[in-house]
Structure I
Amino acid sequence: MQIENFKVFADLVETKSFSKSAKINGITQSAVSQQARAMEKHFKTLLIDRSQKQFQLTREGQAVYETAKEVLHSYDKLLSELQEMKKVISGTIRIATIYSIGLHELPPYIKRFLHDYPSVNVRVEYRRSNLVYEDILHNSVDFGLVAFPLKHRQIEAVPFREDQLVLITHPEHPLARRGTQVQLSEMGGLKFIGFDPDIPTRKAVDQIFRDNKIEIEPVMEFDNIETVKRAVEIDHGVAIVPQATVQREAQQGSLRMLPFKEKNFTRPLAILHRKGRVLTPAMRKFIDTLSLDLSGTLNDKSPRRPEL
């Protein structure tokens, strides 16, 4: 019995999916099934109740899972301690992030981190917010980056940054020609372009409208910041977005960015990781890097947007 067997089995239990466990561990689905049967043969008992339609452990399977988690935790802790003894900062960090953070907030931090720790490989995957949480819970990634973090008993949320929310318009929009700020009450009756209703930033914007008794009916809804910006650029409406995501367009003059007069509406960002997880030296250094003040470099050109 090898440590990899416990890892595959634990991932199988937590994802309740042979295909997801296979993807996490870089093996085939049949290999996961073979390892599960090999463990049953080794322990001379059934671990998975195959009479059920949904994935379910036997009592013995639950006992093996709980011990497997303890073994894996001790093993990860040992590896981390050995790296610290050798003063080694290396390995791979896997990150799942929403588009707006990954494209506009994260690049300068990754650039700084890779400069300081060139032996670390950083992999970034762009996901919808709900899937970031799923990836964390399934151990598919080491860290997640989201806006408006939700409380979850199995997930630790470390504050990252706070974005200011601003109104964006076409440069020739009447609001843009009239001044450098806008009152929230002026939003009533405007053609509004929003994110999809299930996206946290959209939910927060809807709450702002409700709190201020402003009725808005979006004329368009999109699942990412880049498409929202393109729609505003061709004057199909106005939108409320994080300021950091529109710096380049504002500088180039393709969009007008207007702060609100009443108050600063903000969007909190957080870095997520699973509670109780052993953080390697590289992971701790990555969190340390995200705590740095790199505000002066956040306006650097963003990388090209990945294919959806």
Structure II
Amino acid sequence: MKILYIIGNGFDLWHGLPTKYADFYVFAASYLDELEEYFLDPRSETSWNNFEENLGRFDWREFYDSNNFPDISDESFKPSMVFGLEDDLTEQASGIVDSMKSHFQEWIESLPIDDAEAKFDFTLRGRFISFNYTPLLQTVYEIPDNLVFHIHGSVSKYEDLILGHGESREEEPELDENGDSNRHLFTDAESAAKYPFYAFQKPVDDILNRYSSYFESLNTVEVVVIIGHSLNAIDLPYIRKISGVAPGSKWVVSQRSEGEGKHHITQLEKCGVTSDKITLCSIEDISTMLETMNCAD
């Protein structure tokens, strides 16, 4: 039977790699602390442990207000000052995005991949979709590169890593109900301040479109094995696509607890996978489970 392995961060953690977002916070604490007022909810004591979710909380208004923007009531005000504000916000916003990505890349590169040892039996080979940025599959298990699709990029290929949130915001339309423009003197400056929010949106639809031929090629998959993936909402479109192109496939999913297993079933059902096609087990038992299903190359 043809197998597709979907690999999540729990797989790297199982191998002892410090790949939690809490670990990233430790790595880049001094930098992230500088940005707390823009990304963290002041009503919550939660830190950057929920890194990607926090990227979706970017408070553009706080960022905008933190700059000494021109006072139009001041006698010395000139419209050209607004252009200066826009340029300044554009530069600062781009700096936040570029520096955040740079720190994240450096963190992934610092992980001790070479210290990890094989713990899983991949005797039953297949294709791989990895949501991880590390080359653990290739380095430790010697899985050929052509069998591993790093859906959000891989540090080993020096790609632009894709990280971010799945939030959306409703923007004011360009025209009001009377057909008049909603633009004002500071519209472009405000747009510049919003850039980090949109720069950190995960382009899930774009990825699905860009790699449509790859996903369509999964139509022969008979067993989908999910290892260490939380099946969070932002990644469900990928799962839904796989379920759609391989509707007859069976699903074997790792769970750490009964509660997590129930969550996985709920999430998979949202993607069109019926519960009778889902088997839950621990990571340690997956290989045995596949053997009992008579999987073969």
Structure III
Amino acid sequence: MGHKKISDICRSDIIAFYQSLIDSGLSYGTTLFFHKVLSSVFNFAMDDMELIDKNPCRRAINNIEGSSQETEILSKAQDRALLEYVRNNCKDFYPVYLLMRETMVRVGECIAITKSDIDFENRTLTINKQLILYKAEDENKARLHISETKGRNTRRIPLKDDMLQILKELSEKATDDVCIDGVSGFIFTKYGNAYAPYDLRCDFNEVVLKYNVFTDDKIEHFTPKMLRHTGCTMYAREGMDISVLQYIMGHKSVHTTMKFYNHVTEERVIDTFKEHIEASS
């Protein structure tokens, strides 16, 4: 497609490109990112430069598998069982798992947590940065960099007793040996280095693959983002104020919290209906 004139590129070319990304193993979310970039380029060519009459990206993403799917969440039974499995069989990984499950931080935010982010007196965790992998203009290869959070907002998340105790133990062991863009004291490291987002995702997948061997209720297509979705749905089920959830999740808009993270599953509908019947009887 890159060798064609822009006026010769048609919608089928765009769809074929998106499908090639999916076939190569990229997620629907990453493909959607490419779609947004390409759509902007073609809009510029159409509106500002008048090189084409219509945008070939229009509705092309709708033909890609996953376009109508939401990220799944763990059922209550899966959530309890996986938590118990990680606690008993993956002790080194348990702190990472528990933190992402209870605080609903993003992968990049989780691996960027340092000793100074934990306020033991006020029992809070400050989220104000993330670790991402990219190659800067003056660098020869990609490396980890400190960046602002996705929403570019600082948030302080209250911690439960068990999470606070785990972070206290980890902070006592953390060193300043690893320094990235002037930041050191990372809580989570792997083989003496800071975690890369890809490494953490691989570790999650490995844990779930091992868990699936010992259960009939297998978890398919797991991603760390499922913990974020599951946590938000769990707190919503328990009645947490949606504005509080929005703050903890780090969303700029409450509509994002409602649309993408407050999943209304069949299980939740049944549980809520039972609770309603019991309360009214």
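So here's what we get for this one:
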| item | result |
| --- | --- |
| Top of I, II, III by distance in nm of label points 7 Å out along Cα→Cβ at positions 57 and 249, largest first | I |
| Top of I, II, III by mean count of other Cβ atoms within 10 Å over residues 1-8, largest first | II |
| Given 22 for relative contact order in percent (Cα under 8 Å, 6 or more apart), calculated: source structure among I, II, III | I |
| Parent structure of the calculated result 66, 28, 19, given that Cα extents along the principal axes in Å, for residues 105-200 alone is the read-out and I, II, III the choices | II |
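Taken together, the values in this text are just the output of simple stated rules run on the coordinates, not laboratory data. The shown structure was predicted, so the numbers you read here are calculated from the model rather than taken from an experiment. Cβ atoms are built from the backbone, for glycine too; each structure is taken alone.
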